[in-house]
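So, here's a batch of structures to check.
Each value in this text was obtained by applying a stated rule to the coordinates, not by laboratory testing. Worth saying up front: this structure is predicted, and the values here are computed from it rather than measured. Cβ atoms are built from the backbone, for glycine too; each structure is taken alone.
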Structure 1
């Protein structure tokens with residue numbers, strides 16, 4: 001019998017239950033929003049982003065290679081080096097950022113791959129629920145670009 005909250009959390013980890021976006025995914029979005037806000041400034045140093053976002057530069061150094069490899073961020077070494085968006089903010093979707101940093105976003109393991117190989121899939125009475133949830137999440141996240149986030153942020157600056 002599970003008696004403590006800690007034991008429940010440990011059991012969830014063992015079972016692979018994860019419906020939360022990690023710090024890596026959240027910080028990647030913050031980094032990209034910062035780059036989008038300063039998109040006309042050329043290459044931006046990680047130190048500047050870290051200072052503005054109050055995120056460890058060392059942690060950002062772990063995230064940037066993932067975003068670069070995914071074609072979301074472009075890097076430049078040396079004098080006036082730093083990072084900038086590889087595409088326009090309206091072409092970078094939250095879905096793509098989270099898949100790059102989190103991996104597969106499926107809510108259940110049997111839907112982690114392109115083809116469901118679960119031996120119970122034909123008899124699974126709840127499979128449609130999870131397929132539907134995955135579709136809703138994917139559609140929602142693919143419907144939000146960095147530009148949408150910037151536009152929403154700017155609408156909060158309006159003062160009467």
Structure 2
């Protein structure tokens with residue numbers, strides 16, 4: 001398990017670099033067209049401000065990376081089942097995130113920033129899930145639930161951080 005823990009942050013930053021570089025401009029240029037074609041997208045895109053900057057998005061990704069690095073360090077230092085469960089739950093959340101990007105691109109029938117790295121990082125993410133599974137005792141299962149919930153909650157927090165940053169400009 002130890003030799004695989006730090007692969008997760010590498011996959012995360014590889015994927016998110018594509019988003020940092022291209023997503024803010026893509027949203028600014030394509031928001032109205034996507035909402036017009038797919039009205040349900042208005043709610044999904046409402047978390048991104050029209051004037052979202054690369055700087056604000058990078059700040060949100062940085063916050064997520066700091067938490068991920070902390071979880072990896074926690075697993076490395078404690079070797080605790082609950083900590084490994086949190087890490088595993090985070091990896092599940094990340095892997096689902098990659099699949100969502102692939103389906104988003106299929107749904108709007110065009111390339112979206114994050115598609116290339118979603119396709120490239122999905123196989124190693126799945127392999128990482130397979131190679132790091134362990135006997136799931138109660139502490140690990142609780143950790144997995146916390147990890148998955150943490151990814152979802154932190155995703156919302158990251159968007160709030162972006163908006164707070166934009167408000168200060």
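-0.44 is what came out when log10 I(q)/I(0) by the Debye sum over Cα atoms at q = 0.11 Å⁻¹, for residues 30-101 alone was calculated for one structure; which of 1, 2 is it? Matching structure: 2. For the set 1, 2, ranking by mean count of other Cβ atoms within 10 Å over residues 54-61 places 2 highest.
As an exercise: relative contact order in percent (Cα under 8 Å, 6 or more apart), calculated from one structure in 1, 2, equals 35. Which structure is it?
Numbers: 1: 24; 2: 35.
It traces back to 2.
Kindly point out which one of 1, 2 the value 0.70 was derived from, the read-out being FRET efficiency 1/(1 + (r/R0)^6) of positions 22 and 86 (r between Cβ atoms, R0 = 35 Å, to 0.05). Label of the source structure: 2. Given a value of -16000 for helix-only ellipticity at 222 nm (-39500 (n - 2.57) for each DSSP H run of 4 or more, over all residues; to 500), point me to the structure among 1, 2 it was derived from. Corresponding structure: 1. Here semi-axes √(5λ) of the Cα gyration tensor in Å was calculated and came to 30, 17, 14; which of the structures 1, 2 was it taken from? Here the read-out was taken from 2.
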